[in-house]
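Quick heads-up: structures coming right below.
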Structure I
């Protein structure tokens, strides 16, 4: 990685660690969370209430 790329990476990582997200990113995160929730509930319901990945 070039020094410029490292600077960009560090500033982006710092911004995300502080929780400074743009409105577009927040919307994208909410959509992804909703999709993940529906997939999770579908997997759990298809396996009799047990999580096949964790074996619970």
Structure II
């Protein structure tokens, strides 16, 4: 399973999980979440992908 960590100033603020693991839906989900994170934290954040087995 793929999850995405939101990192602000070197600290993981939250972890988001897409509802489905299909690539197209994950891309749309991450784009939507990036807009939300820009409103919350400005441009000072990083999205890091990781796998959970």
Structure III
């Protein structure tokens, strides 16, 4: 369950970052998306551990 939540959170944040940087160059979109995915991974994992007890 925890792994599925982390995967969904990471993907959602990465996709939102990609969408938000639409006007930028492709490589800038990619870089922001990768960084945002890492941030999404960290906070989704932290949320699943602290709030849900998984």
Origin of the value -24500, where helix-only ellipticity at 222 nm (-39500 (n - 2.57) for each DSSP H run of 4 or more, over all residues; to 500) was derived from one of I, II, III: I
When Rg and Dmax of the Cα atoms in Å is computed for each of I, II, III, which one produces 11.0, 32? II
Per distance in nm of label points 7 Å out along Cα→Cβ at positions 18 and 42, the highest-valued of structures I, II, III: I
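Only the coordinates and a few stated rules stand behind these numbers; no lab work does. All of these numbers come straight from a predicted model, not from anything done at the bench. Cβ atoms are built from the backbone, for glycine too; each structure is taken alone.
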